[in-house]
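Quick heads-up: structures coming right below.
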Structure 1
Amino acid sequence: MNIQVIYEDNHLIAVNKAAGVLVQGDETEDTPLVDMVKKYIKLRYQKPGDVFLGVVHRIDRPVSGTVIFARTSKALTRMNELFKNRQIEKNYWAITDERPNPLQGHLTHYILKDQEKNISKALDQMSNRSKDAKKSELDYEMIGELESKHLLLVKPITGRPHQIRVQLSKMGWPIIGDVKYGHSQANRNGSIYLHCRSMSFMHPTKQEKVTITSDVPHDHLWEKMTAMIEM
């Protein structure tokens with residue numbers, strides 16, 4: 001069972017998701033992360049019956065990084081409230097070919113999701129034809145530059161479908177490997193260079209601050225970028 005557990009207690013469990021793994025099942029019928037984690041809990045704690053595991057949030061299939069699950073219904077309810085009330089600090093790393101201009105800032109768009117095609121569109125403003133679009137905001141900052149590649153720290157404020165991917169693409173800075181949103185070339189393994197680096201929040205039962213951090217994938221570009229900013 002190839003999962004990397006990075007945080008675990010009686011109420012929560014967090015995993016560093018590999019790119020290419022679904023969080024929840026879909027029509028592909030590929031084994032999703034939620035089922036892998038249930039199996040891990042069942043074996044580790046020798047649970048005889050079904051394992052309760054609540055999906056608190058999702059990250060896209062080609063994205064890697066921190067995914068949190070709730071092990072109790074109480075934790076699920078409280079974590080859902082934290083996400084709903086935007087009380088989770090989410091930090092993502094993204095690598096782009098294009099240098100952002102300005103180097104840091106705040107982006108606001110209106111995202112319209114095409115459910116059938118599973119693609120989102122970022123609009124500069126609302127209109128009568130886009131009344132279903134959702135306001136989407138994030139902060140970003142370039143934190144590293146190496147060999148014409150640019151590492152961005154992205155902090156989404158809202159949680160819209162494909163938000164970071166589509167907003168950066170709208171600005172002309174598509175994420176490397178993300179051909180769905182404008183990059184010229186796919187990565188060989190189907191991943192994109194977007195990683196959920198960390199999440200910080202008040203623990204739903206212990207009432208203490210928790211920060212859960214995921215290492216970047218074992219990948220040449222990720223490792224070079226990480227080594228540069230840690231120097």
Structure 2
Amino acid sequence: MNSDPRTTKAATLADLDAEIADCFACPRLVAWREEVAATKRASFRDQHYWGRPVPGFGVADAEIGILGLAPAAHGGNRTGRIFTGDRSGDVLFAALHRAGLANQPTSVSADDGLALRHLRVFAAVRCAPPDNKPLPAERDRCAPWLHRELELIRPTLRVVVALGAFAWQAWWPAMTAVYGVRPPVPRPKFGHGAKVSQPGVPDLLGCFHVSQQNTFTGKLTPAMLDDVFTEAKRLAGM
């Protein structure tokens with residue numbers, strides 16, 4: 001179980017979210033998130049940017065978890081909610097709405113009324129990184145937040161959807177830290193639709209990331225996303 005002093009005092013998800021939002025552990029990420037929040041994108045110049053680590057979002061008794069890479073500089077780093085306010089989120093939340101896991105197909109701001117059902121969304125790294133590429137040391141320094149979040153939703157969590165290879169790799173140490181189960185050897189490779197089932201831990205599903213690069217080129221289509229969430233619901237017993 002997690003013994004990191006930053007997370008052990010977080011008895012609830014609300015406590016954890018507050019602790020995450022006040023983290024300054026990675027100097028490079030702190031500098032970048034604050035620089036982006038100060039300079040802004042021209043189309044958002046009149047908006048106030050969050051400019052802090054972005055907590056997870058969703059229900060406390062989630063059967064399904066979605067594990068992403070990190071907040072987008074002008075998405076979650078602006079709105080304060082993961083995948084909210086960027087094109088990746090547009091694709092993701094539209095798919096979740098089709099799957100019956102979200103009450104609306106769009107997510108533009110933290111107060112837009114979006115609600116998730118049976119689901120919680122979180123990231124391996126909680127700050128927006130330059131070029132969307134966290135350093136290994138930053139990933140590892142941020143890992144206790146993920147571990148504690150998984151501990152808090154462990155009683156109900158049945159399946160985790162890893163968006164992209166980075167999230168897929170982040171799952172294995174988190175699984176060991178929270179569930180005490182070691183990864184299979186050899187470690188399963190990431191792939192869209194890849195599935196790993198082990199006794200005593202949530203099933204793991206791989207899904208191409210909902211990045212513009214993947215969705216604009218057709219590497220990831222709405223039908224492919226629908227298939228993943230249909231399978232996630234099946235594995236969760238829904």
Structure 3
Amino acid sequence: MTVENQFTKYAKDYDDHNIIQRIVSKALVREIEGKPQKILELGCGSGQIIRQIDWEFDSYKAIDFSRSMCELHPKNKKIVVKCFDFDSLEFQEDIKDERYDLIISSSAMQWSKNIKELLANILPKTKQFRGVLFTSDTFKEIYEITKKEKSILSLQEIKEAFSSYNATFEVFEYKLHFENKKELFDYIKNSGVGGESKLDFKEAKNLYKNYNYDFLSFEVVFVTI
């Protein structure tokens with residue numbers, strides 16, 4: 001299953017299974033400087049960020065590659081939602097003549113297939129960047145058991161990608177505890193964080209049998225420019 005299909009399949013349930021994403025999106029918005037008037041959001045999902053913004057703005061463009069997520073995102077005459085993959089040429093063409101007071105992204109850019117190219121495309125267009133990315137140490141206990149290749153960027157890869165932009169980084173680890181294995185594995189399935197490392201039946205059964213923790217671990221990095 002592709003990353004896009006994973007998020008699209010569970011779009012209606014996403015807000016019930018994204019506790020960590022809600023925590024980091026709130027923290028991200030709190031760090032915004034001033035009251036930017038022209039905003040671009042990458043990986044907008046169903047509207048975590050826009051629901052945290054409490055000031056009047058002139059325009060807000062929200063991008064997501066899942067059409068189901070785009071349909072759920074709030075819209076009005078100032079909020080435009082477009083269904084784009086932010087790695088695509090279509091997206092580059094769409095914003096080529098635009099400038100922003102703020103570009104923001106929460107829990108999305110770790111999926112980029114070429115984050116250096118993405119940054120080269122977006123960062124010259126903004127006065128301020130605020131981003132939070134999950135790192136490949138998210139669900140690290142699962143990867144230790146399954147030996148699957150990690151599907152998102154490592155912390156080192158993220159830092160290297162931003163190395164030319166005088167960025168600052170803050171890294172946080174979270175643990176989300178569950179009362180039982182069923183709740184834990186339901187969260188994995190419905191949260192969308194699992195990405196492309198889809199397990200077959202035998203692998204999933206082995207993971208369920210050998211996962212002896214009552215928590216899932218997450219590592220996120222906040223990036224400020």
- Comparing distance in nm of label points 7 Å out along Cα→Cβ at positions 155 and 171 across 1, 2, 3, which is largest? 2
- Computing helix-only ellipticity at 222 nm (-39500 (n - 2.57) for each DSSP H run of 4 or more, over all residues; to 500) gives -9000 for which of 1, 2, 3? 3
- Note on the structure: Calculated from one of 1, 2, 3, P(r) over Cα pairs in 10 Å bins from 0, in percent, for residues 75-138 alone reads 16, 32, 40, 12, 0, and the structure in question is 1
- Item | Structure responsible for 2.2, with distance in nm of label points 7 Å out along Cα→Cβ at positions 27 and 211 calculated and labels 1, 2, 3 on offer | 3
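Bear in mind these aren't lab numbers, they're just calculated from the coordinates by the rules spelled out. Small disclaimer: the values here were computed from a predicted structure and weren't measured. Cβ atoms are built from the backbone, for glycine too; each structure is taken alone.
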